[in-house]
Structure P
Amino acid sequence: MQEDKIYEYAVIRLVPKVEREEFFNIGLALFSKKEKFIRMEYYLCPDKFKLMHSKLDYEDLIQNLESFKKIAHGDKDGGPIAQLEIPERFRWLTAVRSSVVQTSRPHPGKSKDLEKTFGKLFEELVK
């Protein structure tokens, strides 16, 4: 029998005008320390982005999200933070910041299949 795996996840948000504190969900990061698992994905709908009447550049934002992804996945091109251990990378990604890309507070959970749980949460919270 497969045992439950403990994980944490955080929703990645786009906050086009930080002073207004309005946001919409654009990604998800999930990690499990014991399983040495981390995954981060994003989906930024261009049409929804245009509705925000933001002065943000879509391509710049995609580059920032790609940097987040490189850090999460430990990519060599992700810089020194990407070389940290998985829990430290997740903590860095979910640190409180006042920028246009922010994350929710981490939420805990248990799952028998982390990939399946990631997919379910991504569909429910992001798409």
Structure Q
Amino acid sequence: MLEVYIDGAAAGNPGPAGIGVYIRGEGKDLKVSEPIGELDNHTAEFRALVRGVEEASKLTTGMVSVRSDSKAVVSAVEKRYAKNPLHMDMLNQVLQIADEFDFFFIKWIPDSQNRAADSLARAAIRRK
């Protein structure tokens, strides 16, 4: 099973934003830290989700468990719906990829359990 930790961060609303993805499991250890321009925090969180499942799909078709500290992202995936049309477009991308995995889960975790992805997202903001 791959564990995919995701986080998006923005310095302002909107402001310089970045994503962090940390994937571990099945002998893999992958870190992504990427600036993504000027965005609000929620959009950055969805962008991190998209990137996380894209990276996971390159590594496995088996079991993937995504962990996020964004209740909005987790709820959107669970309901398969996002109110914001931009977020809905990204959610549809995610669901299309997720449906290709044998098993796909998403779970909300507190910030304290998402430090690796958070630090990657914050480092990306500093790089712009």
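With Cα extents along the principal axes in Å coming out at 38, 32, 24, pick the structure among P, Q it was computed from. This value belongs to structure Q.
Work out which structure the value 20, 52, 26, 2 belongs to, where P(r) over Cα pairs in 10 Å bins from 0, in percent, for residues 22-77 alone was derived from one of P, Q. Answer by label: Q. Have a look at P, Q and say which one yields 4.0 for mean projected area of the Cα convex hull in nm², for residues 62-117 alone, as calculated. It traces back to Q. Among the shown structures P, Q, from which was the value -14000 of helix-only ellipticity at 222 nm (-39500 (n - 2.57) for each DSSP H run of 4 or more, over all residues; to 500) calculated? Going through each structure in turn, the value belongs to Q. If distance in nm of label points 7 Å out along Cα→Cβ at positions 70 and 86 is computed to be 1.1, which of P, Q is the source? Derived from Q, not from the others.
Taken together, the values in this text are just the output of simple stated rules run on the coordinates, not laboratory data. Note that the coordinates shown come from a computational prediction; the quantities given were computed from them, not determined experimentally. Cβ atoms are built from the backbone, for glycine too; each structure is taken alone.
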